[in-house]
Every structure is written in C-alpha cells, then in structure tokens.
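Next up, some structures in structure tokens.
What follows draws every value from the coordinates through simple rules; no lab data is involved. Small disclaimer: the values here were computed from a predicted structure and weren't measured. Cβ atoms are built from the backbone, for glycine too; each structure is taken alone.
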Structure I
Amino acid sequence: MRDYYKISEISKLYGIGVDSLRYYEELGILQPRRNASNYRIYGLNDIYKLNIIRDLRMLGFSMQQIKEYLDDQRLDKSLALLHEEQRLLQAQIMKLQQKNQMIYERIQALSATSEVSTGIFKIEKMPDRPCLNFNARITRDEEMDFAVKKLHSKHENKIPDFGNQLYGASVLVNELTPGKPVVFESVFFILNQDEKEYDFVLPEGEYLSYYYRGSYHQSADRLLDVIRYVKENNLRALGNPFEIYEVDNRDTMLEAEFLTQIQIRVGKMSLK
C-alpha cells in the first residue's frame with residue numbers, strides 16, 4: 001500500500017468531489033502535503049479522517065461537528081460519538097421499518113383490488129369514519145388532483161404516506177346529468193378510526209356500495225344507477241353519494257385499471 005495519493009485518486013476512491021476535498025482542507029480537517037510538482041498528496045492519516053467524515057456525513061453530522069471531534073479526539077469523545085451514531089442508526093432503522101410496513105400495506109391493498117367484484121349493489125355496515133375535508137367545486141380531473149394536493153399539503157404531518165391514503169369526493173346530486181362530467185363539492189381523506197383531530201365524520205350506519213372499473217367518464221351514469229337503485233328498493237338516502245378512489249393515477253396510467261367505489265348512506269323507507 002502506498003503512503004501518499006493524489007487528489008484525483010482520493011476523489012475517485014471515495015466518490016468525493018475535488019472541491020469538497022479542498023473545502024475540507026480549508027476547514028483544517030485535512031492537511032495534504034505538496035510533492036515536488038506542487039500537487040496535493042494525501043497521506044494515510046488523511047485517508048483515516050476521510051473514512052470518519054464519510055461515515056458521519058451519512059448519518060447527518062455537520063462538517064462543524066466532525067471538525068470539532070477530529071480536532072479534539074479523545075476516548076470519552078469517541079464513546080459519546082459512538083452512542084450518538086447508535087441513536088441515529090436506531091432512528092433510521094425505525095424509519096425504514098415504518099416505510100417497509102407502509103409498502104407492505106400498499107401491496108396488500110392493491111393486490112386485494114384485483115379480487116373486487118364490480119357492478120354489484122351491496123349494503124355494508126360501516127363504523128364512524130373521521131375525515132379531513134377540503135371544500136371546492138370540482139368539474140375536471142385536473143381540479144380534483146389540485147384539490148387533493150391542497151388537502152394533502154395542509155395535513156402532511158398526519159398523512160406521511162399519500163400512496164396509502166384512502167380519499168374520496170362528495171357529489172353534488174342536483175347537478176348530475178347522464179354522460180356529463182360529475183360536479184363534486186369537496187374532497188376528503190378517510191382517517192384511522194382512532195384519529196382525534198378531524199374535520200367531519202362519515203357516521204356509522206348502513207351504506208349502499210357499488211364498485212366500477214375504468215374511466216371516470218362513466219362516473220355520472222354509475223352514480224345515477226346507485227341513486228336509481230335506492231329509489232327502486234325501498235331505501236332512503238341519508239346523505240349525498242360519494243366516490244372513493246381505490247386505484248387511480250397514483251398507481252396506474254391505464255384508465256381501464258382504475259377502481260372506484262360509490263357509497264351512499266341509506267335507511268329503510270318508513271311505512272305509512
């Protein structure tokens with residue numbers, strides 16, 4: 001093993017830009033020598049320091065923190081640094097575990113959508129569902145995407161993984177026209193049942209459910225099918241219908257693969 005290396009060799013070996021190596025020199029962390037041709041040459045002590053810099057930078061240590069450690073390297077400081085490295089690594093492991101769980105849940109949810117039967121009316125008992133809401137008159141897909149983004153931006157601290165977030169949109173029934181774009185009055189995120197901060201609750205009760213696949217161009221017709229089913233089956237609508245987007249452009253660009261659920265809370269028509 002050689003005792004000295006040129007700056008270009010060190011740069012290539014560590015994947016560190018030449019400018020960064022010169023910056024470390026300006027900070028006084030590295031102290032390369034000059035050879036007969038006045039080129040910087042780095043010794044084994046510099047390489048040892050670069051190993052420490054690389055490892056600590058990967059954990060998020062600032063250059064000032066690294067310099068302070070290298071300027072006064074003692075056993076007690078090395079132990080303190082190791083404990084801090086361990087703490088940071090454990091935090092990173094926890095984040096990776098959380099991310100892995102999110103990915104697992106998304107895989108399960110998307111895989112389950114292939115088994116969903118479409119075109120079937122079904123009444124389901126649903127619990128209270130707390131939601132975050134954004135009111136906006138929405139007539140186009142682009143407006144829907146923008147409204148969802150606005151809602152997400154407002155609540156990013158509660159929605160760490162938008163890919164897994166279930167969201168829907170509430171329909172303006174009095175503006176439903178066959179074959180025409182649906183007009184929505186709001187978008188909302190459905191939260192976990194134990195969430196304490198929310199804008200409104202989809203109340204516990206029986207909901208008529210209907211799934212369809214494909215383009216949103218059919219949305220008005222499918223919503224009208226649901227409303228017609230309510231009227232023809234001795235049911236009473238207890239609110240406006242809404243759509244929930246199980247598979248959308250977060251997951252696929254093929255409209256044929258989109259999966260949308262329509263829900264409306266219903267009760268039995270009272271007998272007179």
Structure II
Amino acid sequence: MLQKSYAQSNNGKLYLIPTPIGNMEDITLRAISTLKEVDVIFAEDTRITNILLTKHNINKKVYSCHKYSEEKNKEKIIKLLLEGKNIAIVTDRGTPLISDPGSVIVNYAIENNIDVISLPGPSALLPALNMSGLSNERFLFYGFLNTKEQKIKKELDSIKDLPYTIIFYESPHRLQKTLTIMKDSLGNRKISIAREISKLHEEIFRGTISEAINAYETVKGEIVIILEGKKEQIEKEINYELEVEKLIKEGCSTKDAVKQIATKYNISKNKLYNQTKER
C-alpha cells in the first residue's frame with residue numbers, strides 16, 4: 001500500500017519521535033520543533049517525558065501510553081487523529097517501537113489511513129555496534145531474548161549458524177544468566193557489551209563471552225550485547241574464489257569481482273585476490 005501524500009489528508013498525523021537515551025543533548029532540532037507543534041503527546045512514562053519537555057520549554061499535554069495500555073488507548077488516539085489533531089508518540093528513551101511500545105498504535109493508525117511519520121534520531125543499537133569492534137557490514141537486531149531459560153536456548157539455537165553480527169538488548173540483572181547460556185549454546189565467541197551509552201558512566205567491553213562472564217559478576221545500567229556471527233559457517237559453505245570466478249564469467253574484472261565478494265562477506269580483499277591468482 002502506497003502511503004498517500006501528507007497534503008491530501010485532513011486527518012492529523014502520527015509522529016514517532018526519538019528521545020535521548022542518556023545525554024539530554026542527543027535530540028534533533030526537528031524532534032524539538034515537532035514536539036512544540038503537535039497537539040498532544042502520548043508517552044511511555046509521563047514523568048520522564050515531562051523532564052525533557054521542561055528542559056526545552058515545551059508546554060504540552062502529555063498522556064500515558066505504555067505497552068500495557070496501548071490497546072486501551074488506540075481508539076482515543078485514532079479519534080483525535082481523525083479530528084485533525086497531530087499526535088506525537090515518545091518512549092522513555094530512544095526510538096518508539098524498537099523494543100519499546102508503539103506498534104499497536106502505528107498499525108491501527110495505518111489501518112485507518114492515518115499518515116505515520118517517523119523521525120530519525122537516538123537509538124542504542126547503532127552506537128553500540130559501531131563501538132564494538134565487530135563487523136558492522138551486515139548485522140541483525142534481535143532485541144530482548146525471552147526470560148525463560150529453555151526459550152532462550154531455543155531462540156539462540158535458531159540463530160546460531162548465522163554469519164552476521166547480532167545485537168541484543170538485556171537487563172543488568174539477567175546479564176550473567178544470558179551470557180552463560182550464550183556460551184553453552186553458541187561457543188566462546190567474541191562479544192562486546194555496551195553499558196550506559198552516552199551517559200556519565202558509559203562503558204564498552206570487548207572480548208570473549210567467557211571474559212565477559214568474569215567481568216560482569218554485578219552490573220547496573222542499560223545493556224547492549226553485540227555478538228559475533230558464526231564465521232565457521234561462512235568458511236565451510238562458501239567458496240570465495242568460486243564466487244569471484246562466477247562474477248568474472250559474467251563480465252566483471254578480477255579486481256571488481258574480488259572487491260564485490262570481499263565486501264559481501266566481510267573478508268580481506270588482498271587475501272582473496274592472492275587466493276584467486278593462485279587458482
């Protein structure tokens with residue numbers, strides 16, 4: 001379904017507005033101006049949102065809408081939108097819907113032909129990935145694992161052979177348990193743990209899962225886990241030189257073919273070039 005042009009609708013618009021994950025200065029000018037211009041704000045936690053609004057001299061009515069009240073609030077929100085009111089959805093920190101509330105409201109708005117506009121902005125997963133030292137060429141965002149051990153094992157089993165870097169969110173009191181299950185299920189892979197991103201006590205751990213288990217006997221704060229993909233799977237199933245030869249047969253130069261395959265699988269271009277020459 002093609003979303004209609006904003007100018008064609010008399011309905012209000014639903015704005016998804018990212019808010020700082022730590023440092024209060026990590027908010028865009030557009031986010032501030034949109035919060036000033038909307039008619040109503042629905043927030044995961046009105047207390048946290050009001051602190052942000054006060055800092056930026058924004059005086060708006062803020063209603064509560066968290067994951068347990070989305071279903072109850074969706075009719076009220078759609079009614080306001082159909083009356084022409086512009087509404088902002090914000091969560092405590094970061095981007096709405098990314099392991100946070102908002103999906104129920106967004107889906108219901110789309111069903112009612114409401115324009116949904118998502119602003120770019122803060123999110124914990126990308127800074128954590130960029131600081132991890134692990135491959136960011138191709139990655140998957142998983143979010144929170146299940147809270148039950150057997151279900152965690154099942155979830156990890158479903159992704160254990162993926163060759164991509166995988167990003168998880170985790171709560172501090174579950175970190176040790178999750179890391180232990182990861183080691184048992186996936187092996188002692190490389191891992192990075194980002195804690196309290198953009199806050200005063202920001203901390204980045206880089207090492208193996210075993211080293212992380214020893215490093216984090218106790219921990220506080222917001223946690224992002226960056227897990228190395230299964231390299232052995234790539235090496236076992238993919239013949240890089242053959243992939244290069246296929247591209248060359250299709251008309252690529254050796255140099256361009258090597259570059260494409262090296263980029264695709266995040267491997268050394270020089271090493272692949274030398275291996276190709278030796279064939």
Structure III
Amino acid sequence: MKIIAITNQKGGVGKTTTSVNLAASLSALKRRVLLLDLDPQGNATMGSGVNKNGVTATLYQVLLGEKTLNEVKLKVELGKFDLVPANRDLAGAEIELVNIEARETRLKAALGSVIDDYDFVLLDCPPSLSLITVNALTAAQSVLIPMQCEYYALEGLSDLVKTIKQVRANLNPILEIEGLLRTMFDNRNMLAQQVSAQLEQHFGDKVYRTVIPRNIRLAEAPSHGLPVLYHDKTSKGAQAYLALAVEMIKRGEKNG
C-alpha cells in the first residue's frame with residue numbers, strides 16, 4: 001500500500017482537484033484506492049459527489065479514536081474509489097488533539113487497519129501546516145506537490161521542502177517527495193515556461209512529465225460532484241490525470 005500526502009501550503013494550486021481526479025484515474029486503471037479528505041472545508045468530499053453536511057461520521061471521529069476508517073469510509077459510485085469524508089467538524093479536531101498523547105501519529109495508527117485493502121491511499125491536505133497536515137506527513141510514505149508555475153511558487157516550495165525535512169528528522173524518517181505536479185499550466189505563458197524549466201533544473205526526475213493544463217471541463221467537474229473522467233472523459237483535463245496515474249504506476253514499478 002502506497003500512502004501519498006497531496007499537499008502545498010499555498011491555496012488554490014489544485015490539491016483537491018488532483019486528489020479527486022487522481023483517485024478516479026487510478027481506480028479506472030484497476031487499482032484499489034482510498035481517498036481521505038483532511039480539509040475541514042470538505043471540498044474533496046463534495047467533489048466526489050458526497051454531501052458533506054449529510055454524513056453521519058467523518059475523519060474527525062477517526063482522529064479522536066471514536067470510529068475506525070472502515071466504519072466511516074463511503075463508496076464513491078462514480079469514481080469507483082472509497083472516501084473518508086470531512087466537514088467543519090474536523091476543525092474541532094485541531095483543538096481537541098492538542099492534549100492527546102501521540103497526537104501526530106493518530107492518522108498513521110488508524111491507517112494500520114486498512115493496510116491490506118488498498119493499493120493507494122491519497123491524503124488531501126488542508127492549505128496550511130496544521131496538526132492535521134503533520135498527521136498526514138507522519139502517516140505518508142511520500143508527498144505529491146501540485147503547484148502552479150508562477151512567480152511565488154518556488155518560494156512556497158522551498159518552505160514546504162523545509163517542512164518535509166523537519167518531519168523526516170523528527171517523526172517520519174521514510175518520508176520523501178513523490179513528485180512535483182505542474183497544474184493549471186498555460187503553455188503560452190512565458191513565465192510559466194521559465195518556472196517550469198527551473199523546477200526541472202532543481203528537482204530533475206522528481207518533476208512529473210505529465211502536465212495538467214488549464215481546462216474548463218476540469219474546473220466545471222466539482223460543481224457536478226464528479227471526477228472529470230465521469231464529467232467529460234475526452235477532455236484534456238481527464239486525459240492528463242489518466243496520464244498522471246499511468247506515470248505514477250510505472251514509476252512505482254520501476255522503483256519497486
């Protein structure tokens with residue numbers, strides 16, 4: 001089982017879009033996938049077609065030890081993956097976890113119960129370095145970093161790399177960068193091309209060859225509660241996430 005945290009402290013870079021669409025694409029390639037929504041905004045939950053306000057239990061109960069992942073997870077019919085939902089309740093977990101022993105490893109402990117059930121576990125992290133994000137980085141084997149190729153991107157990236165190093169030193173020695181994913185990419189933008197080239201220069205083959213383009217179908221899909229593959233599978237966005245899933249599986253086989 002590969003546990004991947006999808007994170008970037010910067011908001012609006014396509015974390016949730018990547019989490020939902022990568023989950024659906026890996027499932028379409030016959031992989032068993034569990035997606036955990038770690039953001040109190042519940043966007044990955046809504047984007048998977050689940051009403052965040054209608055669920056009776058969420059990741060909140062799991063982190064507090066009240067329920068197991070198996071008791072909370074739901075089947076996403078259009079997407080064929082399993083989902084552990086989130087809503088505003090999760091914001092309360094931040095405060096309640098502060099006084100709990102081994103608070104950084106609650107998620108890691110919970111994932112132990114599903115270790116044989118999935119090929120991929122994707123953790124959709126909130127856009128902040130919160131205790132919930134630290135739980136994700138402690139539980140994960142690797143980090144997928146979606147990012148826009150724009151002026152401030154590299155600065156935010158260096159902060160994130162520092163955070164990953166700190167977590168590796170103190171909590172999770174096996175944590176590594178899974179890959180950097182260029183999202184909302186516009187090939188006609190000169191700055192985007194320059195930043196993209198800098199990324200390749202600094203991070204080499206950690207940068208995915210697959211690039212996610214700006215795509216109207218990709219932007220529309222969450223409002224329908226659908227992964228883009230089930231909204232318009234011929235769209236450039238859907239094809240890009242399928243290509244990313246293939247690239248990820250091939251990398252895993254090569255390194256495995």
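Summary of computed values
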item: Ranking I, II, III by distance in nm of label points 7 Å out along Cα→Cβ at positions 81 and 225, the structure that comes out highest; result: I
item: Computed 1.25 for Rg/Rh (Cα atoms, Kirkwood Rh) - originating structure among I, II, III; result: I
item: Entry that produces 15.6 once mean count of other Cβ atoms within 10 Å over residues 193-200 is calculated, selected from I, II, III; result: III
item: Source structure (of I, II, III) for semi-axes √(5λ) of the Cα gyration tensor in Å, for residues 89-144 alone, computed value 27, 12, 10; result: II
